[in-house]
Structure P
Amino acid sequence: MTVLSFSLPVPPSSNRYWRIVGAKGRSFLARSKEAMAWLAIAKLLAQKQGATVLTGDLRVTVTWYRARKSGDVDNRAKVLLDALQGICYANDGQVKTFTITREDTDRGHPRLDVVVQPAG
C-alpha cells in the first residue's frame with residue numbers, strides 16, 4: 001500500500017486564491033498571482049518529498065499548523081484538494097474521505113502536513 005506523506009506551505013485563503021478578471025463586459029474567475037506562485041512551490045515540494053499520482057479511491061488527511069489564530073479550514077481545503085490534482089491523484093473525485101485538523105501548537109513553523117493513502 002502506497003502512502004504519501006509530505007509538508008507544504010500554507011496556501012492562500014480561497015478569498016485571495018481567486019480573482020475576478022474581466023474584459024469587454026465579460027467576467028470570469030482566474031487564479032491570482034499569489035495562487036499561481038503557491039501552486040508552483042507546492043507541486044515542487046510535494047514531488048521532492050515523494051508525491052506521485054495514485055489510482056483508486058483515496059483518503060486525504062491534513063493537519064494545518066497556523067501561524068496565528070485566524071483563518072477557516074474550509075478556505076484552505078478546496079484550494080489544497082484542487083492543487084493536489086496531477087500530483088497525488090488524477091482527479092479530486094478520487095478523494096473518498098477528507099479530514100483536516102487545525103492546530104495552533106507550532107506557530108513558528110506554519111504548514112500543511114498532508115497524508116494521501118488508499119481508502120479502505
Structure Q
Amino acid sequence: MEDVKSILLSLKEQALEATKNRDAVFYEKYLDDNAVAIVPMGSFDKKTIVQQMGSANSQFKSSRIDDTKAIVLTPESGIVTYKATYEKEDKTTFEVFVTTVYAKIKGDWKGVFYQQTPIVKPK
C-alpha cells in the first residue's frame with residue numbers, strides 16, 4: 001500500500017522546486033486538466049497557471065515555508081497545507097496560508113486545487 005502522506009509531501013516539495021526553477025513543463029504534468037488556483041490576484045485555470053509558473057515574473061515564489069501538514073482523505077486523495085512568506089521587491093513581506101488538494105487520477109497523482117488565504121495580522 002502506498003504511503004499517501006509521504007507522496008503528498010513529496011509532491012509539495014517537487015512543486016516548490018519547480019516554482020523556483022520556473023519549470024512550466026513540470027506544472028503541465030503535475031496539474032490535472034481541470035486544476036484551479038485561487039490566489040489574492042485572482043482565479044486561474046491550468047493554462048494560466050502553467051504560463052505563470054514559467055514566467056520570470058511569477059508571483060508564486062515564496063521565500064519561506066512553515067507549518068507544513070499533510071492530511072490523507074482517502075487512499076487516492078489528500079490535502080497539504082502550509083504557511084508561505086513572500087518578499088516583495090521593496091523587501092516588505094506578506095504571508096498566506098496555502099492549501100493544495102491532490103487526487104490520484106488514472107493512476108497518477110495530480111494537483112487539482114490550490115488556494116492562498118492572506119494572513120492579516122491584528123493591529
Structure R
Amino acid sequence: MSSWSLLLAISGWNYDGPRRALSVGPRHTPANFKCPFTGPEGWGSLAQTRDAQGQHNQVIVREGRFTETQITLAAVAAPKTADMQIDSRPLESDFAFTAGAAVVSLKQPVTLAAGQTLSIRLA
C-alpha cells in the first residue's frame with residue numbers, strides 16, 4: 001500500500017470526488033510524463049508533455065468512467081489559452097492561472113467513458 005503513495009506523490013494526482021475536481025502536477029519528468037490513475041468509478045492513464053508551443057495533458061479512461069468539472073494543472077508559465085476536448089470534440093471551459101497552476105473549469109460536468117480521452121492544451 002505504501003508504494004501507491006509514491007505514485008501519487010510523483011504524479012501530483014489528487015481527485016476530489018464530491019467536487020469532481022482533478023489536480024495533476026508531475027514532479028518527475030514533467031516535460032514527458034505518463035502514469036496510471038484510479039478513480040472512484042474507473043481507471044486509465046494520464047500523460048503530460050511540454051514543448052515550445054505549450055503543455056498538453058491527457059486523461060485516458062481504459063475501464064469504467066470518470067467525471068470531472070475542474071482540472072488543476074501545474075504549469076511553467078501563465079498560458080494565454082486553455083483548450084479542452086473529448087475525442088476531438090471541443091468543450092466549453094474557463095481558466096485562471098494562480099500560484100503556478102492553471103485551473104480549467106468546465107461549464108458542464110463531463111463524464112468520460114471507457115475508451116475516451118480528455119485533452120487539455122495550454123498555450
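Taken together, the values in this text are just the output of simple stated rules run on the coordinates, not laboratory data. No experiment lies behind these values; they were computed from the predicted model shown. Cβ atoms are built from the backbone, for glycine too; each structure is taken alone.
Among the shown structures P, Q, R, from which was the value 1.2 of distance in nm of label points 7 Å out along Cα→Cβ at positions 74 and 98 calculated? For distance in nm of label points 7 Å out along Cα→Cβ at positions 74 and 98, the value 1.2 is produced by structure P.
Largest in Rg/Rh (Cα atoms, Kirkwood Rh) among the labelled structures P, Q, R is structure P.
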